[in-house]
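What follows draws every value from the coordinates through simple rules; no lab data is involved. None of these values were measured; they are calculated from a predicted model. Cβ atoms are built from the backbone, for glycine too; each structure is taken alone.
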Structure 1
């Protein structure tokens, strides 16, 4: 998959749970009266808090023409979003990981016609920033083993030689490290630990997991906003979050091969660029397998792909037109550019767009 290139990350920090309610626009229309949409109703989604800034931008863009539509997105976290969707509490979900093959029971999605399956579109591609708060230090170089050692509790002080040896000229303090992790089931955690599992397997031995292991200690914080707040308000803290939420915190450049690579949309797109779709999936399930251990130049392997999830065939026809219109807007050039500008994400490729649009068009 070849991804369009974009400039530097924009950062928008928004705390707490939000409800995005608006008059929304049709994906393909302008704002003139003659193009005004006749769509009506309320569309409900829930899920990944990493998508929070992008969802705000998408709703704001979608509202221009559809004045009789309300879109609500509750950023309760990926796990909560998937559970809500499974239970029929939402028409779509956002998730920082695709459903695992063994989790997909085509008869178990309350909003979907049994046996018709789901679609999963990688609509939001973004680096995960490893963020820290040390007075006077804006950036650090760290390899995967050191990052894993910090988050397992094996490396407990910023003056540890494993950190100092990679950061010549940086005056690292004799200061305890507080590693902050997500307290809720999190797709961001799943992507972060997937990286650690692939790139630092001798240190991180618990695999790719969505629920943080209690044996590693550290400080837990709910959702992206909670984690960012905990790192911001602490001293000697370190955590991981969607890069759009990094703000003014210190940032880790991750060692890939012989170089240290800071996050950027371009570097996130580069690691996804050659990654294949997962095998054994349905025709509308575009789950991507990321090569986290790559040593290619210029790639940033700590990346999340956040999915837009819906039914191939809805049990109720009430909101089908709204689902199709909103999803079409999100994956369109306009929608992807809007998310890129507001959240620093990397737009999806034209090839992926064509596959995704065909899947959205086929929704019943």
Structure 2
């Protein structure tokens, strides 16, 4: 009897050791899901759009885009006007300022990072800029490209998503020059060669993913200027993984440089204007997998507000095909190989 009990004890002990080994053995983690980024163009919530959104609700501009935005880890746009209630505007032709509660539009649009580096963010002075930054901080929306001094303006927005560190750094090359930050004055970050490339290399060393946004070029121009191409290439050479351009209000071509995407101008997004000159633009839906952006889906949108009333619509059928043909044409001189966009709107560049 004792022998039988001894054998049972030994068997139970062995079984326990096996079970402990199974449940304590380190499980190899599978690969992280790709990081999804949606990039949009110029966003300006002043003027005619304000009353429309108040009447229709904060979510109104995104009714046709929400399914796309909801899948993204990062949604980026250029914030073209400050929030505030300041009285004194900078003396120039167009100045914009947005009521502070309109920040709810950004929240409704899933926007969690914006560029402040543009030619309107100082329209109502440093007080409106500071109010804008405080408001964004309060609502958990990160920003880059402007600050109380140049050092602040140089800092990127930083994220940690799905095990990757991501930095988004924004720069303005637009006038007035008085809007550019200095060591002692608030403003936007002009990418001076004295620090720009050094910063890019540092940001890339500290992060897995580096996205650069430039506010540059000429309004309504459909092709980038020579300095833009040179600067985009040099930024990628220094470590940038993706270049996003704004300011012309219309689309410009896409370039694949050393396996990295350069979007010279994304056009308008949610923009408080009824202009007949800025009617079509695009969202970029990018997927960062393992160590690079490997694919991009181009999403053409109708932003002709005389017809869509500040509620962008997806272009479809012949309009979508015409858009892609236009974009391919604009991209032709920028690439040594023709830009290929498949039927799903995808370009694969890595």
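Overview of values
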item	result
Identity of the structure behind 0.98 (criterion: Rg/Rh (Cα atoms, Kirkwood Rh), calculated), options 1, 2	1
Rg and Dmax of the Cα atoms in Å, for residues 92-251 alone from the coordinates reads 15.3, 46; which among 1, 2	2
Parent structure of the calculated result 28, given that relative contact order in percent (Cα under 8 Å, 6 or more apart) is the read-out and 1, 2 the choices	1
Identity of the structure behind 20.6 (criterion: mean count of other Cβ atoms within 10 Å over residues 148-155, calculated), options 1, 2	1
Of the structures 1, 2, the one that 2.7 was derived from, the read-out being distance in nm of label points 7 Å out along Cα→Cβ at positions 140 and 244	1
